[in-house]
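Undergrad: The following blocks contain the structures, represented as C-alpha cells.
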Structure P
Amino acid sequence: MQSEKIINFIKNWLTDYVEETHQKGFVIGISGGIDSAVVSTLCAMTGKPTLCVEMPIHQDEKQVQRAQKHLSFLKEKYANVTSISVDLTSSFESLKESLPATNSPQLNLSLANTRARLRMSCLYYFAGLDKHLVVGTGNKIEDFGVGFFTKYGDGGVDLSPIADLMKSEVFAIAKTLDIIDEIQNAQPTDGLFGDERSDEDQLGATYDELEWAMTFEGDLSNLNARETEVLEIYQRLNRQNQHKIKPIPLCRIPKNLK
C-alpha cells in the first residue's frame, strides 16, 4: 500500500470538500483510538481549522490519557488544531434517570448507543457554531462490512475520509503519520461501555479475520474450523446490520396514487 500517496489524496479530498461546501473547517471526536487519531491528523494536515472534541462518559482512564497525548502531539505539529473537553457523564446520567425502568436484555447495548448519539449531538453543536463539518472516523470493515457503528451516533457525520480503508490499512497510515505508540499498540475499542472490553470481545473476531472474511471468494470446503466460524460471524453481522449499512430506504409513491 502506498501510504504517503493515500495520505496526500485524502488530505486533498478533505480540502476540496470543505471548500466546495463553503464551510470553514472540521470537528472530530477524539477517543484515544487509532481511527480518530488518523482522521484528526489528516484534517489537521489540510491547514483548515480543526476542532478536536473529547467527550468522556464514564470513560476508561487509559483511553482518556491516550486521547490527551494525541492532542498534545497534534498541537505541537499543527497551529490550526484546537481542542475542547466536554464531560457528558452527568448529561448521560440525567437522561438515564428520566427514562422508564426496563428489564430488557438489550438495555446495556441501548445505553451504549445512547452514549454515541449524545456525542454526535455535541459534535454538531460545535459544528454549527463555526460552520464546521463533522468528520466520521469509521473504516471500511466497520461501515460496510459488519456495521459496527451506532446509527445516528458515530455513524451520523458529514463526510467519511477513511471509510474505504480496511483497519489494517488505517494502522499502516497511522505508522506513516507517526501517531503515538500508545495508540498504535492499543487494543481497538469503541469505548462505549466504560470498561476495557475490546472490539474483538464484542465482535467475536479480530479485524484481520473479518477483513479476510469480507474479501473471501474461495472454496468453503477448504476452510478450517476457525475460518468457518469467522466467515459465519462476518456473514451474520453483515446480514443483521444491513439496515445501517444500506442508505435509508425511501417509500416511493406511484404517480397514479398522488
Structure Q
Amino acid sequence: MQKIPDPVPLWPEGGEELLSAEAPLPTLRLMLPPEDKRCGASVVVCPGGGYMALADHEAEPVGEWLNSLGITAWVLRYRLHPHYRHPAMLHDAARAVRTARFRTAELGLDAERVGILGFSAGGHLASSLATHFDAGRQSHADPVEQCSCRPDLAVLVYPVITMYPPHAHEGSRYALLGENPSAELIELMSSEKQVTSQTPPVFQVYTADDSVQAENSLLMAQALLACKVPNELHMYEAGAHGYGLGNLSAPFVTWTDQCAHWMRTRGFLG
C-alpha cells in the first residue's frame, strides 16, 4: 500500500476553484484501527464550531472512539467563515466521503460502508451531505471525483438542521449563508426540507436544554419519518451544548453506546 500523507490534502492543485491562499487548506486525517480489528467500515468526522472554528474535542478523540469499534476514521478540517461560505463547506464534505470511498480498496475496506458523523455545525454539514449528494462523475479525470459522495449512514450529534427562524442557530446561519440569504438558499440549506426517500439512515442525539434548539433534531426526525427513512433519535434531559463524547458524570455519556448498537444492528460494523 502506498503511504498516505498525514494530513491528506483534500483537493489537488487546481482541483477546487474556491480555494483561497489566505486560509488554511482543507484536509483529512486518516485514523486506522489495528489491522486485526478493522471491521471494514469508514466514517468521516466533521467537528463543530459554528462554521467559524473547529472543536478539537469533536475531532481526533471521536476518531479514537470509532477506532475502538474497528471503524476507520477520517477527520475532516473543512473550510470556514470568514474566508468561505456555502458551498465551500459542502464541497469539502462531499470530497471527504469520495476520498474515503476511493481509498477503501487500498485499505482493504468496504466501499459500501462509508458514513459521516458531525457535531453541531458539523452535524449540519453531515446532514447537508446526506441530503445533497451525487453518484460521482464517471467521465471526470480525477478518479476520486468518479466516486459517489452519498454517505451510507449519518450520525448527527446536537446538529444544527434548519436555517428558518425561530429554531435556526443564527451564528451558524450567518457564517454559512451570510447576512441576508435568499429564501431559496434558506430552504436549500435547511436539511429537514431536503430529505427524500434516498436519504441514508440517520442517528441523532440531543439534550433538551441545548442552546441549539432541540427542535432542530425533531424537525429532521419528522422529515425522515415522512419519507420512511430509517432513523433513531435519542433525547436526553440535560447536558447543554458541545459535550462531545460526554463524561462519566452525565447521562448523555451513553450516546456512544447507543450509536454503536444502532450501527451494529444496521450491519455497518460487519
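Readers should treat all values here as calculations from the given coordinates under stated rules, not as data from a laboratory. A quick note: this is a predicted structure, and the numbers were derived from the prediction, not measured. Cβ atoms are built from the backbone, for glycine too; each structure is taken alone.
Undergrad: For structures P, Q, calculate relative contact order in percent (Cα under 8 Å, 6 or more apart) and state which one comes out highest.
TA: Top value of relative contact order in percent (Cα under 8 Å, 6 or more apart), among P, Q, belongs to structure P.
Undergrad: From which structure (P, Q) was mean count of other Cβ atoms within 10 Å over residues 92-99 calculated, if the value obtained is 25.8?
TA: Label of the source structure: Q.
Undergrad: Now for a separate question. So if we calculate mean count of other Cβ atoms within 10 Å over residues 12-19 for every structure here (P, Q), which label has the highest result?
TA: P
Undergrad: Using helix-only ellipticity at 222 nm (-39500 (n - 2.57) for each DSSP H run of 4 or more, over all residues; to 500) as the calculated read-out, with -15500 as its value, let me know the right label among P, Q.
TA: Traced to structure P.
Undergrad: To test your reading of the models, identify which of P, Q gives 19.2, 63 for Rg and Dmax of the Cα atoms in Å when calculated.
TA: P
Undergrad: Given a computed value of 4.1 for distance in nm of label points 7 Å out along Cα→Cβ at positions 4 and 124, which structure among P, Q does it belong to?
TA: Of the structures listed, the value fits P.
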